[in-house]
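Next up, some structures in structure tokens.
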Structure 1
Amino acid sequence: MTRAAHAAALGLTGPQHLSRLCDRATAERPAGAPLFWTLGANQTGKAAIAAWRDWLAPSLAAGAPLRLWPFEGELHALLSPGTATLAETYPAEAMRQLGIRLPGSKRAQAARRGAAPSIRSAMDRLSIQPSLALDAAIGTGFGTDAAGEDRFDSLLGLLCVISVLDGARPDFIPDDPWIHRWEGWVLGQTALPLTN
């Protein structure tokens, strides 16, 4: 099934309506996959479902001290000792925010290795000194195995969080009740979608 066919079956006017506003194309980056799309290579749904099912829902049900950005407010206001504050990052958005250049597909170790100079430059701008192990991982493109892409994405997400916490990026949340209550937003993203 295609996204267009799925959208039509749901009575939507186009496949873009399967996506949240923060997932849609902006003037600065192409669209990301809809959050719960699970088909094909360009999907994030399986990871999103696993995170909610295996980690987030049980933690919330158990009364774990979690705060959810942007649903509960601005990032800095949610931070307190003994509480975990969760925010969504998006690797393609983080690369744009941090000025990281990827010469090819992030699935390829060579492309991830080629991004090492711009990753190190972003870390320098944020005054981050990597450990020897992290610096080696950056230099080797995060390994030859398929999980290298996940390690690369995790570092991008962490750098994005640090850049917002340190004030290099704004803690921007659009003034839209739908986003605050249902959809959420991507940390550090300031660009609005090209079309609604």
Structure 2
Amino acid sequence: MATGSSGSARRPRRRPPAITVLRVGHRPGRDPRLTTHLALAARALGAERMYLHPPDEAVAATLHGVVERWGGTFEVVGAPSWQRVLREHPGPVVHLTMYGLPLERLAPRLARERSLLVVVGGAKVPAPLYRAATYNVAVAHQPHSEVAALAVLLARLRGVPGPGAPAGARARIVPRAHGKKVVASAGGVGGRR
């Protein structure tokens, strides 16, 4: 085990928790853009999957296409019952709400967990959800976007991913100061702009 300059032993870096997102209160036909953005943020910042209540095949298909092109294993799974998803999740349930306890206070505890289910509500969150959650967590005690709240939570618990493409990507972005450059990975699509 490595020791620091003071002679004290360093602890191995803890692996960030595996994170699954549950979107409750999605309104098919009315919320597809917002819910798609929620799923895109979840995928880009390290969540493994998103359960969608009620199910919406169009949103799931859109994200499937993103994963096919940009890589990774993220999936959107329809959830006819949000209560069942909560019951079956093996770890704590974190409900993002502006009425919850401050993220900064709870983040060290959440970061030590192996697996978290992060619940993001829609237009109207069922009252029983507040009671069923292990933690009701706020990233700001002001009205704000649920996409922003999820992004802040994921960045705080998992860090911000650097450049590079996930496994299986057919395309990857080359970081540039100006313009855009997308290149094909081994077997795929891409192009320059």
Structure 3
Amino acid sequence: MDAAKKPASTYSGGMKRRLDLAMTLVGSPRIIFLDEPTTGLDPRSRHNMWGIIRGLVSGGVTVFLTTQYLEEADELADRIAVLNDGKIVAEGTAEELKRLVPGGHVRLRFTDPTAYQSAADALREVTRDDHALSLSIPSDGSQRELRSILDWLDAAGIEADELTVHTPDLDDVFFALTGGGNIPDQPRKDAR
């Protein structure tokens, strides 16, 4: 391998991260600590590193991961602790933490202005976007709630062109729990 003959200082970010991990694994540890393992990596190298970490975990290694990339925590962690000013403000699985934060909604998009107006007039607790002809309905995204919305649309003879489910992500959780301001992309209630 050509890289073996080069000084480590000339390695790419991905190669340096793999070298860090290889040095960590010398001696087959049962517990490892990884601090920001994918910082500065391109998407392919990040994906490869995630695969390596998953392989370690499935092989019985306990991994303590610190990261500011909450997508990475969502992807890799069985349990997550959210820190604020050096103190744990919440802990649990990604799904448990996401349920702590309001803001989930179903978005209905229409191409027919008449169907949009009919749905907007009939539905309560919606956020309207008259420019995009879309409605946001607060929802936890459960199958029961989706079925209820679809049944209501069918009974009213209204056809939406697109239905998407939006749930809070770990960034939303972090902002909500650490006082980082409003939750991004959370719909505001229509004042009717």
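Observations on the model:
- For the structures shown (1, 2, 3), FRET efficiency 1/(1 + (r/R0)^6) of positions 16 and 144 (r between Cβ atoms, R0 = 35 Å, to 0.05) is largest in 2.
- Structure responsible for 0.96, with Rg/Rh (Cα atoms, Kirkwood Rh) calculated and labels 1, 2, 3 on offer: 1
Read-outs throughout are calculated quantities, based only on the coordinates presented, and are distinct from any laboratory measurement. Because the structure is predicted, anything quoted here is derived from the model rather than measured. Cβ atoms are built from the backbone, for glycine too; each structure is taken alone.
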